[in-house]
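For reference, the structures are reproduced in the following blocks.
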Structure P
Amino acid sequence: MTVGELCQLCGLCCQGAFLRYALLDANEAVRLESLGVPTTTRRDGQRALRLGCRALSGTRCAIYQARPAACDSYFCQLAFRLRHGVVAPEIASQVVEQAQALLREIEADLPPRAEDDPPSVMERAHHHGLLSGPALLRRAEALFREHFLVPGQP
């Protein structure tokens with residue numbers, strides 16, 4: 001399994017599972033909006049693509065050839081470990097499956113989605129809380145920290 005194949009299997013960064021934004025330059029923001037992908041301006045004035053990205057189709061990018069530089073250059077910890085032979089492809093696949101299963105469990109434990117809700121399941125969980133309490137959310141966050149977040153990311 002290549003890193004690219006892992007990414008196509010996964011899609012968690014694009015879903016906003018452990019990242020909230022992909023930073024853009026002004027030209028990228030205009031290009032994305034012309035493709036029907038909404039962008040936002042953060043409080044600090046930086047243009048950004050809010051994740052759960054609307055260009056995500058399943059676990060694949062529908063605008064892959066026009067994706068922003070931040071998306072093109074991002075590698076999660078799991079992808080980095082796979083690329084450098086630190087983790088076996090089978091283990092990487094299992095970690096992705098475990099993370100996706102946790103997200104499905106979290107989504108099933110949320111109140112019905114409102115129109116003005118944040119786009120990602122994790123943001124919605126933080127915003128509303130889970131019906132069953134915080135334990136499931138803590139498990140998911142620990143998994144994301146251990147396997148996906150790059151050290152130094154907020």
Structure Q
Amino acid sequence: MKKRIIVNLVLAFILVPLIKLIWDYIRIEINKDYSAFSGSFLEYEKMIASSVFLVVPIFFIIFTLLPYNIIVLYKKVTSFFMKVLLFELILIIDFCLLGTFMNIWSYPYWKNIYYLAYFIPYSFLFAGLIHWLVDKRTVDR
């Protein structure tokens with residue numbers, strides 16, 4: 001159980017901000033897209049550092065990793081494919097809940113449907129890392 005907690009904390013507090021930093025770097029520095037922020041990449045990251053490094057990981061743990069781990073542990077999900085689908089489902093539910101507050105439902109549904117495909121790489125990444133770093137030994141035994 002300690003291993004599961006440590007892996008989840010590392011995923012939430014290191015991998016999630018790292019993905020956000022890479023995405024921002026590509027958008028601001030490589031693509032030269034200054035529509036959201038007119039300053040440099042470093043100024044932008046200083047401005048959003050508290051939310052990226054503290055708020056987002058805490059919400060990711062509470063609303064994504066915690067339900068995923070509870071379901072995996074208590075429903076005895078052992079198949080990697082089922083874990084990926086479960087993580088995808090949790091991300092979609094989180095997106096739907098977030099969408100009620102961020103007014104994404106004002107757009108037609110076919111403009112939001114691409115999020116189903118958008119979440120697949122993240123589902124493979126996070127469910128795969130949890131599977132291989134935490135669950136692999138318990139499944140193989």
Structure R
Amino acid sequence: MAEEPVLHCKPIGFVRSPIAETPKEDDWWQTLVSEIVIDENLVDALDQIGFFQYYVILYWIHKRDRSNIVLRINPKGRKDIPVRGIFSTRTPDRPNPIGMTVVRLLKFEGNVLTVRGLDALDGSPVLDIKPWNTGYDFIDEEQTVGE
């Protein structure tokens with residue numbers, strides 16, 4: 001059997017959020033304003049960051065117990081929703097706890113980005129930032145799931 005590759009990833013920054021622990025209800029994240037503090041050694045990578053309004057934020061879901069990952073769940077813990085595999089849900093309980101959210105950039109100053117809609121907890125390591133670009137991030141609204 002081939003040896004598994006070792007992945008090395010270093011945070012580019014950290015989240016500053018008023019939310020420090022996973023909340024029971026999570027339908028309000030889209031209104032939450034938080035900050036992403038980028039490593040000062042990477043500040044040049046923020047050049048022209050204001051060019052786009054929306055960004056994809058990749059972060060490490062650092063406060064989850066990953067000792068017993070369940071591969072099939074009721075989404076949001078709701079028994080009225082059929083069980084499905086975790087890769088077809090947004091659960092934070094994943095084999096590789098990488099979070100991804102599209103946020104709106106409200107302002108940036110120095111190495112601090114103020115954003116709305118980031119569903120990461122305070123202290124979450126940020127792995128990458130990419131602009132949300134309708135030219136690349138195309139969604140074909142004519143297709144429906146399951147077709």
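Coordinate-derived values only; no laboratory data. If you're wondering where the values come from, they're calculated on a predicted model, not measured in any experiment. Cβ atoms are built from the backbone, for glycine too; each structure is taken alone.
In this comparison of P, Q, R, the computed figure -18500 for helix-only ellipticity at 222 nm (-39500 (n - 2.57) for each DSSP H run of 4 or more, over all residues; to 500) is attributed to Q.
If mean count of other Cβ atoms within 10 Å over residues 12-19 is calculated from each of P, Q, R, which structure is the one that comes out at 23.1? Matching structure: P.
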